[in-house]
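What follows is calculated from the coordinates using simple rules that are stated; it is not laboratory data. All of these numbers come straight from a predicted model, not from anything done at the bench. Cβ atoms are built from the backbone, for glycine too; each structure is taken alone.
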Structure I
Amino acid sequence: MDGPRWPRPAGRGPVVAVGKLVADQLLELSAPLVVGGQQRVVRTAAAGGAPANVTAGVVRRGAPARLAGWAGADPLADGLLAGLSARGVEVAVARRGRVPLSTVLVHPGGERTLLTDRGEGGLEPADVRPEWFAGAAVVHVDGYDLLRFPAAVRAAASAAHDLGVPVGADVAAATRIERHGAAAYVDLLTGLRPDLLSCNAAEAAVLGLDGDELPAWAPGLVLVHAGARPTRVATAAGSWQVPVDPLPEGRLRDTTGCGDAFVAGVLAGWRAGVPVLDAVRSGHAAAALVAGVVGGQPPP
């Protein structure tokens with residue numbers, strides 16, 4: 001069987017990621033957390049949220065990227081936006097309110113726990129501008145923001161489609177999908193008309209994407225990443241397994257942002273026109289790079 005094909009060719013412009021900007025405060029724990037206890041931590045602060053992580057990852061892979069969406073109007077957001085611009089990410093955002101803040105507990109062994117403050121403000125449909133997507137290679141929308149700002153995210157996907165730009169999407173965590181209702185979340189996803197959908201194994205199971213055949217609502221290309229296990233690449237014509245190269249001993253520091261880095265590698269490959277399976281391998285390499293640092297963004 002021939003390898004999978006991209007649902008549509010990507011353009012030559014920037015990869016555009018749509019959603020909110022988040023401030024990540026990362027606390028690297030020196031020992032397992034004990035309720036009522038005390039320990040020293042190493043603190044790191046950086047821009048976060050899937051759109052920021054994806055665009056930083058795309059630029060790290062040598063392709064242009066644009067962050068479009070909502071950022072707070074506070075001084076903390078000022079610094080985060082300046083940091084992204086310094087990386088080479090183009091920024092096109094509506095600014096209001098206070099930036100969301102995620103406190104990330106990085107446990108020994110690399111697993112992480114997220115504590116999230118939603119901030120004040122949000123992305124409105126009226127904020128979405130066609131010029132965000134003009135000439136874009138591909139538009140990527142965030143599955144968490146689909147829950148928080150469904151009308152605005154749908155407006156962004158629609159604007160991209162109107163301009164002939166392919167749309168990729170990832171999904172929210174399995175627990176969030178279950179709380180919202182899997183059927184209702186599928187309705188949100190199908191409203192985006194995505195060409196590509198990315199998720200992890202737990203999310204795939206909740207959405208019914210873990211069977212031998214894709215459900216009728218699924219887009220033309222579905223990628224199911226599973227950490228160190230092979231990534232499943234699924235289409236209506238069949239599925240493929242792409243192994244993940246093991247990390248060197250002691251390389252894993254933090255799993256924050258590995259899924260976003262995977263998406264960034266895939267999108268950069270789509271833009272470059274490389275075969276799908278090679279783009280997935282690029283996603284694996286991008287995720288491995290982020291796994292070796294604290295935080296969701298690759299080293300500059």
Structure II
Amino acid sequence: MKRFLILCAALLLAGTAGARERNVHRVLSCNIRVALPQDEAKGDGWSTRKAVCEKVMKAQRADIFCLQEVTVGQYEDLCRMFPDYMVFGYAGPEMDAMPDREYHGIAKNLVMFSKKRYRMTGAGVYWLSETPLAGGSLSWGTARARHVNWVRLQDRRTGREFRVLSVHLDHISQEARMAQIDVVLNETRQYPDNVPQIMAGDFNSKPWNGVAKKILGAGWTDAFVSANGGDVAEVSCHVFKGDAYKPKGKPGRIDYIYLKGSGIRATESRLVKDSVNGRFPSDHYFLSADVVIE
């Protein structure tokens with residue numbers, strides 16, 4: 001009997017040690033790759049990948065997902081895959097300047113969060129242009145209309161409120177990226193320091209790019225760098241090849257989770273390199289961070 005009680009106590013302690021603390025929020029940034037017919041022809045289409053994507057995402061046990069490149073059909077699949085999560089964001093192609101192309105609606109940056117853990121107290125969308133309230137607006141030679149979806153969440157465990165933003169910057173023009181991040185930074189700096197903010201997504205720029213310098217200069221911290229004590233020369237976009245991918249030039253991430261505000265910090269952060277039977281969920285590795293909000 002005594003041996004049994006000792007075993008039970010050990011199992012209880014192990015379970016407690018393995019559980020996340022109540023003020024830790026696991027955030028995952030996932031560029032899931034837009035559904036494209038040319039990917040289908042190569043065996044990397046959404047019809048093949050969606051089951052892989054679901055398995056990899058669910059294995060991370062994230063509280064919050066920030067997603068990029070989600071088309072309408074993928075949005076509907078995510079809603080079915082994650083019934084216990086609220087999926088928020090601009091979902092339709094009606095404001096796209098090029099609705100007749102296969103890329104229509106590519107710039108959908110959804111925020112998905114646990115309905116059990118959070119209560120949404122506010123939400124919105126704005127466009128990364130000179131007219132941020134005009135849906136589908138383009139400026140600075142951006143290849144596509146880009147936007148930000150944001151939510152304000154209250155943690156049901158602690159009562160703490162904070163903001164989450166899902167971002168995807170232009171993939172071609174550096175001028176557009178620099179101007180687009182200015183829109184984001186101007187919008188986010190209106191909040192006082194006691195409103196923590198999490199900004200995650202695909203910034204299409206490496207850590208030494210001017211975009212990252214602007215973000216850090218505005219008082220944000222890179223969760224990956226702060227959690228690991230520095231950066232690593234690793235790619236986050238691997239074009240479905242995983243570690244076999246050999247980039248041209250100096251390797252570096254283009255996917256980030258940034259934090260701003262008092263009492264917010266990252267304790268862990270990593271690139272999620274999981275695959276299923278050799279198949280990756282996307283041409284990007286997902287990026288995970290365990291974020292403490294005091």
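What the table below lists for this structure:
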item	result
Top of I, II by mean count of other Cβ atoms within 10 Å over residues 31-38, largest first	II
When mean count of other Cβ atoms within 10 Å over residues 23-30 is computed for each of I, II, the largest belongs to	II
At a computed -10000 (helix-only ellipticity at 222 nm (-39500 (n - 2.57) for each DSSP H run of 4 or more, over all residues; to 500)), which of I, II	I
Structure responsible for 1.2, with distance in nm of label points 7 Å out along Cα→Cβ at positions 47 and 279 calculated and labels I, II on offer	II
Test item: Cα extents along the principal axes in Å calculated as 55, 44, 38, pick one of I, II	I
